[in-house]
Structure P
Amino acid sequence: MSIEVLLINPPIPEKHPGLLVPPLGIAYLGSALREQGIETRIIDAPALNLDVCAVAEQVKQLKPQIVGITTTTPLANSAFALAKEIRPLTRWLILGGAHASAVGQKIFEQCPVIDFGFQGEAEEQFPALVKMLISGESNPACPGLILRDFSQEPVLISELNKIPFPAWELLPMSQYRHPLSPGRKVATIMSSRGCPYQCIFCDQSVCGTRFRARSPENVVEEIEQLYRNWDVRTIIFYDDLFTLKPERVIEICKLIVSRGLKIKWKCEGRVNLVNSEMLFWMKRAGCEMIAYGIESAHQKSLDWLNKGVTLDQVQDAVKLTRKAGIKVLGYFIFGIPIETYEEELDTIDFAIRLKLDYVQFASLSPFPGSRLYEIAIKQGWYREGKALGPEEYGESRPLLITDYWTEEKLSQILKQAHRRFYLRPGYIIRSGLRIRGLINLVKSGLRLIRWLLKSG
């Protein structure tokens, strides 16, 4: 057996995450390649629970002419190890995704065995590159291509409606799961790309800062295909900022309702972009949860992070969302250089006072491609180490380590935050009163306790 292109999502070493969702990047790329008549397969190693050796064995059997590996920064070392293992098994080896987009030509220093890197949105340009390579072109050139001595700037895709829906048929759809939706088939959708806000910790090297949106009809058509053809009942919107245009959100919701799609879904919101009408329609269309980047209990820290929001807006957004009957997930950051340990204890108290349904506590990570990365390099704060949080992964995750915020102190505040929020008797009782809440509580609680015990 021999195929033209094989796309791979690399293994997650020594981790069995509770959250496992389709790799949208290579699923979109797979459909774009097939639309051009290019024979394509996908290996999603985390979903299939494959390690590097098991993936290499499949590559050996498929005999692809071209292999493309996607990776984020936390999984970069896994991708590099996989690339080294399969180097003899393919003619062309290409590495793309968020990490390659962020580091550019440095990708060859980190992974010298590859032939090319690729940055930015790939659905339009990568198929063109593949055709050049298959036809024998010795000096291929296209936007987004990274060579050892030269790279071409990527081009953002203006008309997202033209991109074919992800190649769900190439993925193990029955394997995906979300810890907040136990027992339900899960899929991800990206209804828009780009975020105009400038939070210093965000890497915007793939989709940029210019907001581009698919039409509501196009989005709901994809939802309906997942609903009818794949029996998907839970949708996770992976937009950087789903609620940027409230009127568009309402239009999507009305279409979901009118088509009788009985789904549950989650999205990313922003506390300064909330209104009662939008929340009403979101709830009616099945929105189960909105995630807000709250980050800190201190305005000075929100300003330092360039969030562009106020604490009053945080409290108002949470109240409005809960009043609409939608659960709230709050994201919080620890290890902010201008905060003390005591100030970050205030943030834990703030999370509790807000009566959030769920929280995600994480250490401040200076990912390549973000402004924070540049600050961390300049200040000598950049380090790499193992993931510190219970749902984080990666052997070489970016860490921001200062004289004050040591790795030990970060680990301590993260453990204290999880204990104080999730192990409160009142929270446990409230969550356990719902049947699904009880199931989720047991599973998540066991994972949390294992992490707390493992991390000391």
Structure Q
Amino acid sequence: METTMEGLVKKINDGSVVIGIIGLGYVGLPLALAFAKKFSVYGYDINQMMIADLQAGRSHIHDVPDYKLAEHAGKTIFFTNNPVDLEKCDFIIICVPTPLSQDRYPDLSFIKSACMTIARILRNTQFIILESTTYPGTTDEVVVPILEESGLRAGRDFGVAYSPERIDPGNKNFTVEQIPKVVGGIDETCTAIAAALYGSVIERVVCVCDTRTAESVKMVENIFRNVNIALVNELALIFERMGINTWEVIDAAASKPYGFMPFYPGPGIGGHCIPLDPYYMSYKAKKYGLIPRFIETSGEINEFMKMHTINLAERGLKQVGKRIYRARIAVMGLAYKKNINDPRESPAIEIIEELVRLGADVRVYDPFVPSVETRTGVFTSVTDCHRALAGADCAIFLVDHDLFREIPPGLFAEVMASPVVVDGKNLFAGGEGMVYLGIGKGKI
């Protein structure tokens, strides 16, 4: 790869390098736009409707508005569903989903499919980078063997590296270019080449010794968050019973200037990474003969918070002489976090499913997510808060959208049939004329 490295680095430096991105979702599209500011980029996806929209200048990603897309579409970035276009690329970056199977095992089918697509067009001197979140060993054990079915050899004929995606949807303070990029290649040369590519558009690159280490970095980042969220969720359950406000406790504890990092309770965790990564790491740990009890317990606690949210609704309805069966329940918030249009792995999905199974009449509202698909059907958001709350027996707030914080306290008693409010994100403080139950709130 030495002569190849010289050629690729020269292309990076003179701006002639061509980059391919496979997967144009929440990771791939922003990354493609970042590279398109400096290089020619081919954005590839098998979703023909998505490609047609992108070619027409219509973005499906909240963080990539249409006007930003228009600055580069058809000029430095070209959207395609033809894998032959990937032959033109010097670098191909894989940004596809890594979900779980129904039995909670890692599903690498999207990675495998992307690698098989590349293997069919792979040529000498190309460089392949995996960004999809996955367990340590995926690059060496899954990606490289599929690519080598092309007859070429990794490290000799083509380069391979892993660089975990770190995009935080909706975070305007840290763009793609501002988030440090971790890079690990299958050898030192590959690490250096990948670092040179990312370093051309990203402010800081952190090199690690190999792909397994880079894969482990993402696991640690997300399991750290998962475990700490589980800790505060468990404390919230305890403090509720004790009549103590968890949110006040954490805010006061956060005044300590060292040795403490605040995490907050909620109705469960969502997004593509935090709910899934513990299962990826757990799977790999078991392959090495270890049972990751701490990691698995944290997942169980966070999963339970969805049922706890429903239990609070049941308790509140009981106070007004009703039950979940045939109750009109407004689920407020479909996104997995505030102020974004991303419902992936949102707690709202399973909460809606359980409410329907219990016989509730469910309506939903989210100012950013137009609809959500569940196993009990597709639920379409009503147009505003007032319509969602009007005539409802219970409102369950799952997301702390800024818009929800603007709801006047008197609206619940004014428009709801029986104003039972379950607050999963510390949006409100209770009030007269309503039954208020908040996760971790104790007695209000």
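Bear in mind that the values in this text are calculations on the coordinates, not laboratory data. Model, not experiment: these values are computed from the prediction. Cβ atoms are built from the backbone, for glycine too; each structure is taken alone.
A few points about this structure:
- Ranking P, Q by FRET efficiency 1/(1 + (r/R0)^6) of positions 131 and 259 (r between Cβ atoms, R0 = 35 Å, to 0.05), the structure that comes out highest: Q
- Computed over structures P, Q, FRET efficiency 1/(1 + (r/R0)^6) of positions 203 and 291 (r between Cβ atoms, R0 = 35 Å, to 0.05) reaches its largest value in P.
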